[in-house]
Structure 1
Amino acid sequence: MKTVRLSILVLLFIVLEGTIVNLFSGSLIRGETVMTPQWTLVFLLLMSLFYDSNDTYRTLWYALVAGLFMDVAYTGVIGVHMLVYAVVVYTTHGLNKLFHTNFPVVTLLVLAGVSFADTLLYVFYSALEVAEGNFLQFILQRLGPALLVNLIVFLLLYLIFKNVLVKWRKYS
């Protein structure tokens, strides 16, 4: 039952992320600044930190499927989000073994994961000649605002789902 609930939540975040981008595209893009929501990734990172134990990698499968859905639904290049989400979730899961899972550490791990994912996506899309601008423009106009909007979403998701994910881990 937890698997069904988690799958529905991940699917809900994929749909919500795309819907919000379409509805608020004018307000998410101000001049040259672009705020990119990564809500699905933030939730996957929270799953990796609070639902998976040290020796389980269930969230990695969710990341692969969610990334594939993101690629199919929102991009023209299949496999980029799938690979990036899997690498970021796996890396975050590994780093979580080195630290205590408290709020400051989780905040830093999620922000680092979002930064890593956005940077990898930029690198892949630059190699495919899809991304516009140079790396400095990416950092100033996309990464900074994306971290701000995703930090706000992280705070909300942390408050809502932290205890739920810990409880589901205990009974899995």
Structure 2
Amino acid sequence: MKWLPGIGLFMSGMIVGSAVYMSIHQHNFSLLVERNSVMQDENDNLKKEILNLNKFKNSQSVIKKLTVRYENVSPESPLDPVLEQELKQKVLKKLEPVYEGHSLSLFTSGSERVNEIRKLQEIVSDQYTVKEHVFKVESSGIAVVQTELIVFIRAKPSAIADSFRFR
């Protein structure tokens, strides 16, 4: 009976130790998943960029690359990086068929520029569902750099009332 408190202390130490080990393991795994999603996104973007550059290598005034950049709405509650990557991918998939390979003059000159910017804002402004989270996304700006169209977006979690929007 003298050894019973020692065994109890040893068992509670095992339980606490395994809990600490699992929390460290879970944190490292979360970092690994985040890095993996960023690397996969970067790899996909580079593959698309290579294909587009080969496809449009003789064209000088077309949009060869589309980039979506996320601007944080509230600095005190930043968006999870994995959710941010998937949100940017969804917006990019929506924009690519419309603008990739089209003339840069849509955004750089002419009277149609304002109409085209409004059209882009309407395409981007929508609700997107990413991993069971609903976000209301709106375009905050665009930039044209050489043959690249950069679209800046802002996203905020959508309220329940916003999810019952009719189309």
Structure 3
Amino acid sequence: MDATVTPVPTSILQRTCERLAGWTIATAAFALLMLVLVQGWQVIARYVLNDSPSWTEPVTLLMLSTAMSMGAAAGVHTRRHFAFSLLAEALGPRGRHAAHLLQSAVVVVIGLMLAYWGGVLFVDGVHIPTAGAPLPESIDYLPLAVGGALMALFAISQMFHDTPSAEVH
């Protein structure tokens, strides 16, 4: 079994990304917990109390979008999302390094697109109220924009700090 030694963060960018990744994972976990609680309340209110609240669906969608976007960004940080690991492991050290740089570049482009278009969609519908909850209709796009920006930041950090000698097998 191969063991990868994770280098200790040394630069300000690496330390910042480590802290952001921790907060990202915590946010995703909290959103997932809230999703379960809100859906649990929906079931109880609907089938036990016979009084289904209207706010649960938009809040559940927001929590789902948050958990998904933050989880994807955390996966990028740990190289478990968009990793191309089968290809990289089949290559030598230089090829592996090139594959990691390519993977990071692809993630930067995708992350920036998600951040930009998620932001555009959020701003475009921020003035429209959501039916059933005091939230803007486009609130579900905010986590997409933030998650995309985090993906890009984490991938840029990996590009600058990933060296062929950083992996020990």
If semi-axes √(5λ) of the Cα gyration tensor in Å is computed and equals 26, 17, 16, the structure in 1, 2, 3
1
Assuming 43, 30, 16 is Cα extents along the principal axes in Å, for residues 54-117 alone as calculated from a single structure, say which of 1, 2, 3 it is.
2
If distance in nm of label points 7 Å out along Cα→Cβ at positions 38 and 134 computes to 3.1, which of 1, 2, 3 did it come from?
2
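Each reported figure results from applying straightforward, stated rules to the coordinates on display, with no laboratory input. Because the structure is predicted, anything quoted here is derived from the model rather than measured. Cβ atoms are built from the backbone, for glycine too; each structure is taken alone.
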